[in-house]
Structure 1
Amino acid sequence: MSETLTRQAAGIIHTTPNLVLATSPGGERPQPRNVWLFFGYEPAGNQLYLYWTSRHDSRHSRVIRDQNPMVGIGIADSTASPGTGVGLSIEAVAVELTDPEEIARGRAAGGLRSPARDPDETFTGTAPRRVYRATPERIEINQLDTPLQVATLGLVRCLEDIRNGN
């Protein structure tokens, strides 16, 4: 894949404020939901993580926690004119974060896009919302109906460049 397409993919993750998350318990139809996206990555391990917050009792949260952690994620630039934009299709494994240190890392990963409604919200115990993390297993960029696989390492490097202003 070209560096240009990888950079486009990184740009979409960096600038798009939400994602479409699809979950499916065994044998049922997938259910897509829009959720607020904030992302993080581990440069040393070259691992990309996608984070979001959701109500603990929502259907997709229950499915991830209790039935099927495999999720489908769509991220696209909704401002692009028809036929000119690109989007990402991601297959990932999601988990509800329960460890306060992991939750803090997830919130910090989002920077300014991190949920800031209540900076003291714990996302644990009786709090209504939780932080979720998806670890992509496959990332495809869709351009002109031609899906191309994106290497996580290249994507992480491009995200790092964007964060550093390069």
Structure 2
Amino acid sequence: MEMYAEAFDSVGKLDQLEAFASFNGADFYGLPRNQGQITLKRESWTPQESYPFGEAELKPLRSGEALWLKPWRERGEWIAHQVAQGASVEQACNASLHWLKQHDIEQGAKTESICSVQFVPQSALPDGQAYEQFIYDTQTVPTRNGLHDFFNALCWLKFPLAKKRLNQVQAD
């Protein structure tokens, strides 16, 4: 999100970022708009050169460079820390999901804006079963221990309505 904000700001269009990031996709797919909000702050921070991620190493774009917005990194860092401590990606994401659900309910969030899937090991996906259809049928996301599925899980956690609709379209 930081890089999008910087790109919009660099061409004098920061006022259009909210529509780009929050409204256009939901409107295009006929989804209700998310009720939650984030606040972006002009606050410089420099990502580490890399972060441990289980057996792998995560190297963020523009690592070592100063970025001026840091809206969501805490959730990803928390999950990555859990994986570095030995949790599988799906275990760390389910723990995060549990916390997010409790927090959102306490904050009065509408229940449709809360992620409705659970993360399961990749082995839960039967041989020959289409991935998207399995998610649609079971409301569970087969998850491998790697960066691709880590980022996919973060998308489910941050944009549950959009991911749910995309899954429905792909499963149909």
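Bear in mind these aren't lab numbers, they're just calculated from the coordinates by the rules spelled out. No experiment lies behind these values; they were computed from the predicted model shown. Cβ atoms are built from the backbone, for glycine too; each structure is taken alone.
Ranked by relative contact order in percent (Cα under 8 Å, 6 or more apart), which of 1, 2 sits at the highest value?
1
Which of the displayed structures (1, 2) returns the greatest value of distance in nm of label points 7 Å out along Cα→Cβ at positions 64 and 128 on calculation?
Checked 1, 2; max of distance in nm of label points 7 Å out along Cα→Cβ at positions 64 and 128 sits with 2.
Hey, semi-axes √(5λ) of the Cα gyration tensor in Å, for residues 24-95 alone derived from one of 1, 2 reads 23, 18, 12; which structure?
1
Among 1, 2, considering only distance in nm of label points 7 Å out along Cα→Cβ at positions 32 and 80, which has the greatest calculated value?
Going through 1, 2 one by one, distance in nm of label points 7 Å out along Cα→Cβ at positions 32 and 80 is largest in 2.
When FRET efficiency 1/(1 + (r/R0)^6) of positions 40 and 88 (r between Cβ atoms, R0 = 25 Å, to 0.05) is calculated, the result is 0.95; to which of the structures 1, 2 does this value belong?
Working through the options, I get structure 1.
Looking at structures 1, 2, which one was helix-only ellipticity at 222 nm (-39500 (n - 2.57) for each DSSP H run of 4 or more, over all residues; to 500) calculated from, given that it came out as -13500?
Corresponding structure: 2.
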